[in-house]
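Take a look at these structures.
Every number here is computed from the coordinates shown, using simple stated rules; none is lab data. Owing to the predicted nature of the structure, the values given are computational and were not obtained by experimental measurement. Cβ atoms are built from the backbone, for glycine too; each structure is taken alone.
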Structure I
Amino acid sequence: MRHPKVTYSTEAAFQALADPTRRAVLDLLRQGSQPAGQIARAFPISRPAISKHLRLLRRAHLVQERREGRHRMYQLNPEPLKAVDSWLEHYRVFWKANLNNLKAFVESEYAKETGKSE
């Protein structure tokens, strides 16, 4: 059963981001548009394998493809990452609150042990 707030595009983005090679491709494209051949040369896997990764990234709308002469140029499309970031924000809030509570507890215990008050 799907969570009602998760959209298909968010699911596609998470599926695309699940693979370390696809994350590395996105990291590479943060530097700017690159032709498929140059992207493929940056990885120790076959060109057909990189093509499959690029296809999945296109389907998730994380990259955009355009033709320049004989070359297929790819560029990062960060828009779908906003949905991922929004989902992660709830966990940032959760961890910040828990870490603040832990800090307060440790400082309180330290004060008790050393006889120092805050």
Structure II
Amino acid sequence: MKLLIVDDSKIIRSRVARTLNHPKLDFVQVIGMAQNGVEAIDLFLKHMPELVTMDITMPEMDGVACTEKMIQINPDCNILVISALSDKATALKTLKKGARGFLYKPFSDDELVVAFLELTAS
């Protein structure tokens, strides 16, 4: 399963990628990393990933708008929003746009593994 990691924080992008070393996630392969929604859409169109991790607060295009565009392109894409925002209204807005999961920062590696497994099982 192809994964696109979208976050303006290099630390978070690297952390998500490292978590994929977990044995239960050996079916997931990172095909790209983007630091904003504009880059993410370019990579999405190029690689058509089945799975995306999405930050909400980013420059150029935020995660809500990016999620909406990705779902318009491929309604079957599984998007996991990973955000520091504890604003439930923003989480609900992103879920209404088509995201299928939400994980708050900070998160543990185990929480991320569980979120990936739940997302890919649906």
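The table for this structure:
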{"item": "Computed 10.6, 32 for Rg and Dmax of the Cα atoms in Å, for residues 13-76 alone - originating structure among I, II", "result": "I"}
{"item": "Parent structure of the calculated result 0.10, given that FRET efficiency 1/(1 + (r/R0)^6) of positions 45 and 93 (r between Cβ atoms, R0 = 25 Å, to 0.05) is the read-out and I, II the choices", "result": "I"}
{"item": "For -20000 (helix-only ellipticity at 222 nm (-39500 (n - 2.57) for each DSSP H run of 4 or more, over all residues; to 500), calculated) the corresponding structure among I, II", "result": "I"}
{"item": "For 12, 32, 20, 14, 11, 8, 2, 0 (P(r) over Cα pairs in 10 Å bins from 0, in percent, calculated) the corresponding structure among I, II", "result": "I"}
